[in-house]
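Presented below are the structures under discussion, each in the form of structure tokens.
Every read-out reported here was derived from the displayed coordinates using simple, explicitly stated rules and does not represent laboratory data. Predicted, not measured: the structure shown is a model, and the values here were computed from it. Cβ atoms are built from the backbone, for glycine too; each structure is taken alone.
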Structure P
């Protein structure tokens with residue numbers, strides 16, 4: 001990999017408005033999932049959340065225990081501007097791998113593919129550590145080769161089965177049926193339960 005993917009890399013992306021991954025809306029598969037959650041008191045984390053329209057949507061639907069962590073401060077500031085009443089203490093400027101909290105639900109939305117592939121096993125272990133008993137990792141992973149030199153880094157179902165299989169039970173692991181058009185057929189919807 002030729003690009004160093006670190007804090008300054010992401011800061012530069014936001015400063016230069018190079019945020020092609022940003023949908024400017026809640027991802028349809030995630031919205032559909034959120035709309036069927038009945039317990040609005042659960043603790044939810046969105047790691048590498050960026051501008052996190054998912055956090056905004058959840059908050060507006062009455063979920064009050066939603067946290068976003070991002071290594072770059074810019075997207076967290078964007079959330080504060082869009083949703084001034086969002087709890088400031090739930091907007092965490094820091095490194096996901098150093099987080100020491102526990103959650104019922106963690107949302108995966110373009111975080112996995114943004115990380116250096118060398119960190120994937122560490123990602124799985126950290127997700128397992130951050131989830132409470134029977135906690136869920138829910139979201140979208142790319143089922144496409146994508147890039148090898150810079151994010152987004154691709155992946156495939158076979159790799160994910162091997163990566164997550166020891167620590168998670170696969171409740172849902174299928175091609176997303178309601179992706180946005182540019183990602184149609186290239187996203188896997190996951191609902192993994194901590195073993």
Structure Q
């Protein structure tokens with residue numbers, strides 16, 4: 001019996017967790033010991049199943065396996081930011097966002113900020129803005145909240161600030177975006 005831990009790229013939602021659970025349920029000789037966003041630990045009951053075989057399984061369903069420690073840290077940062085912005089109602093300032101992410105990945109903000117920028121070519125702050133704008137798009141399309149409510153929910157200081165950031169990021173005003181026949185959404189795993 002062998003246990004392998006995998007850090008996965010693009011495992012950014014609860015749907016990803018469900019997909020992996022469903023996928024591995026079909027294999028009696030592979031058991032999921034632990035699963036959370038970005039990380040899976042598998043117990044292998046047959047010695048003929050090797051780690052490389054499992055890497056191919058993950059790749060076949062769209063999850064790259066990360067080996068580099070900096071890439072793993074970046075994926076943990078992305079996961080923490082997604083949890084904060086998309087999986088919870090958030091009205092925190094950027095300072096509190098940075099504190100949350102730092103505590104979540106258990107590294108200093110200085111270290112994670114440098115590593116994130118080195119690996120991705122952008123800053124955590126810019127990544128958080130992109131995540132927020134995707135959340136704004138989703139909430140606008142659901143049409144359950146006013147722009148003022150969305151602004152408050154995502155921690156913007158004003159509707160005007162949200163509107164300026166939306167236009168600068170997407171190239172559309174909020175009004176023009178809502179009028180599009182096929183509004184442009186970016187999957188979270190494709191943001192950077």
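Observations
- Structure from which -7500 was derived, helix-only ellipticity at 222 nm (-39500 (n - 2.57) for each DSSP H run of 4 or more, over all residues; to 500), options P, Q: P
- For distance in nm of label points 7 Å out along Cα→Cβ at positions 129 and 145 computed as 2.0, the structure of P, Q it came from: Q
- Distance in nm of label points 7 Å out along Cα→Cβ at positions 137 and 161 derived as 2.3 - corresponding label from P, Q: Q
- Origin of the value 3.1, where distance in nm of label points 7 Å out along Cα→Cβ at positions 81 and 153 was derived from one of P, Q: P
- For mean count of other Cβ atoms within 10 Å over residues 105-112 computed as 14.0, the structure of P, Q it came from: Q
- Structure responsible for -0.85, with log10 I(q)/I(0) by the Debye sum over Cα atoms at q = 0.14 Å⁻¹ calculated and labels P, Q on offer: Q
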